[in-house]
1. With helix-only ellipticity at 222 nm (-39500 (n - 2.57) for each DSSP H run of 4 or more, over all residues; to 500) derived from the coordinates and found to be -5000, which of P, Q does the value describe?
2. If Rg/Rh (Cα atoms, Kirkwood Rh) is computed to be 1.13, which of P, Q is the source?
3. Tell me which structure, out of P, Q, gives 3.9 once distance in nm of label points 7 Å out along Cα→Cβ at positions 41 and 105 is calculated.
4. Comparing P, Q, where is distance in nm of label points 7 Å out along Cα→Cβ at positions 153 and 169 highest?
5. As an exercise: distance in nm of label points 7 Å out along Cα→Cβ at positions 49 and 161, calculated from one structure in P, Q, equals 4.4. Which structure is it?
6. For structures P, Q, which has the highest computed value of distance in nm of label points 7 Å out along Cα→Cβ at positions 17 and 33?
7. P, Q: which one has distance in nm of label points 7 Å out along Cα→Cβ at positions 97 and 121, as calculated, at 5.1?
8. Where does the value 20.5, 54 come from, among P, Q, when Rg and Dmax of the Cα atoms in Å, for residues 73-112 alone is the thing being computed?
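Since every read-out is calculated from the coordinates, none of them should be taken as a lab result. Every value quoted in this text rests on a predicted model; they were computed, and no experiment measured them. Cβ atoms are built from the backbone, for glycine too; each structure is taken alone.
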Structure P
Amino acid sequence: MKSFELNGSARTILGKKGAKAARKENLIPAVLYGGESTEAKHFSVSESSVRNLIYTPEIYLVNLSVDGQVVTAILKDIQFHPVTDNILHIDFLQVFDNKPIVIEVPVVLEGLAEGVKAGGKLSLDTRKLKVRAMYKDIPEKLHVNIEHLALGKSIQVGELSFDGLELLNAKNSVVCRVQLTRAARGLAAKNAGK
C-alpha cells in the first residue's frame with residue numbers, strides 16, 4: 001500500500017462551533033479513531049493537503065502528524081456538503097500491526113474475456129471490494145482474471161479468493177459480467193440457423 005504524508009493541527013474547540021470556525025479558516029475538521037485510548041483525537045487539516053488523498057481511486061496508508069505526534073492511519077469516511085460538494089468532515093482510523101482493518105480495495109480486470117471476443121460487452125459492476133485483513137497484507141488493487149468469462153456469464157464475489165484477505169461483500173454480488181449485445185445476439189441466431 002502506498003503511503004501519504006499529512007500534517008494536522010489539534011482542535012481545542014469541539015462541536016458545531018469549532019467545526020464552523022475551522023471551515024471559516026478554510027480548514028477541514030477531522031477525527032482520528034482507534035487509538036490506544038478510547039477517546040478520539042480531534043484535529044483539522046487544510047483542503048489542499050488532502051486533495052490528492054481524497055480525489056483518487058488509490059488507497060493509501062496515511063502517516064498522520066498532529067502537533068508533532070505521528071500515527072499510521074487509513075481514511076475511513078468523508079462527509080461532503082450536499083449542494084456545494086465541499087468537504088465537511090474526515091474520519092481517520094489508526095492502524096496497528098496486530099489488529100485487522102476493514103477497507104475497500106479497487107478491482108482491476110485482467111485479460112480479454114472470451115465473451116468479449118464473441119461480441120459481448122464487458123461490464124465492471126463492483127469497482128471496489130470490502131476486505132478485512134492486517135494492513136500489511138492489503139494490496140493496492142485486487143486483480144481479477146477474466147480470460148475464461150464467456151458470453152452472458154458473470155464473476156461473483158463468492159468465486160474470488162485472495163491470500164490473507166477476507167472478502168466482506170455479499171457472496172452473490174456480481175463483480176463483472178459479459179453482457180449479450182444486440183450484435184452478438186444476431187450473430188448467435190445467424191449461426192444457429194446454418
Structure Q
Amino acid sequence: MKLTYNKAHVGDVLLVSLKSAKSPSYTHYDGVTVIKENDEIVGMNIFNASDKFELEKDQVNVTPAETHVNKINEVLSSVDEAQIEADLAPKFVVGYVTEKSQHPDADKLNVCQVDVGDDNLKIVCGAPNVDSGQKVVVAKVGAWMPDGMYIKPSKLRGVESNGMICSKKELNLEDDGIDGIYVLSGDYEVGQSFAVN
C-alpha cells in the first residue's frame with residue numbers, strides 16, 4: 001500500500017495505491033473516487049482527507065498503518081464499497097545475496113538467491129556489480145518504487161523473479177556514480193526495513 005498526500009500541489013486529497021492497473025475504472029462518490037480493475041479495488045482518491053486522517057501539510061509519502069486502513073474502510077463502507085486488506089509489512093528490506101549464477105538465456109543477467117530474513121527470494125538482476133556475499137536493498141513484491149513503478153512477480157527471459165535488487169538511483173538516493181546496485185555496509189541487519197522516500 002502506498003499513501004501519498006501533497007497538499008501544496010494536489011490539494012487536500014489522500015492518494016491510496018494498492019496495486020498497479022492496466023485498464024482501471026473509476027467510480028466517483030461524494031468525497032471519494034474508487035479505482036478498480038476487474039472489480040478489485042486497486043486504489044482511491046479520498047477528498048477532504050485532513051478531516052478523516054492525521055496528516056502533515058508538508059508530508060508527501062505517508063507511512064501506512066493499521067489506523068489508515070481502518071479509516072479507509074470506514075470511507076468505503078460509507079459508499080457501500082467492499083473493504084480492503086492491506087499488507088503493512090515493510091516492502092524495502094536489507095537482503096543478503098547468498099548465490100549468484102548466470103542467467104541461462106541472457107549474458108547480461110544473473111539469477112540471485114537473496115535472503116531477506118523471513119524468506120529467500122529468487123531475483124533476476126542485470127547490474128554489473130551484483131555478487132554473492134553482498135548486503136543489498138531489496139524491493140519486495142508489493143513495493144512501490146519512488147518513480148511509481150509497482151513491483152510484482154515477473155519472468156525475465158523465462159526465469160521467475162520475485163522482487164528487485166535496487167540501485168541508489170532507483171531508491172531516489174544521491175547518485176554516487178556507481179553503475180549498478182547499492183551495496184550496503186556489513187553493519188546492516190538482514191531483513192531490517194530500509195527507509196525510502
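1. Traced to structure P.
2. Working: P: 1.13; Q: 1.02.
Label of the source structure: P.
3. It was calculated from structure Q.
4. Greatest value across P, Q: structure Q.
5. Going label by label, the one that fits is P.
6. P
7. Details: P: 5.1; Q: 1.5.
Computed on structure P.
8. Working: P: 15.2, 41; Q: 20.5, 54.
It must be structure Q, since only it matches.
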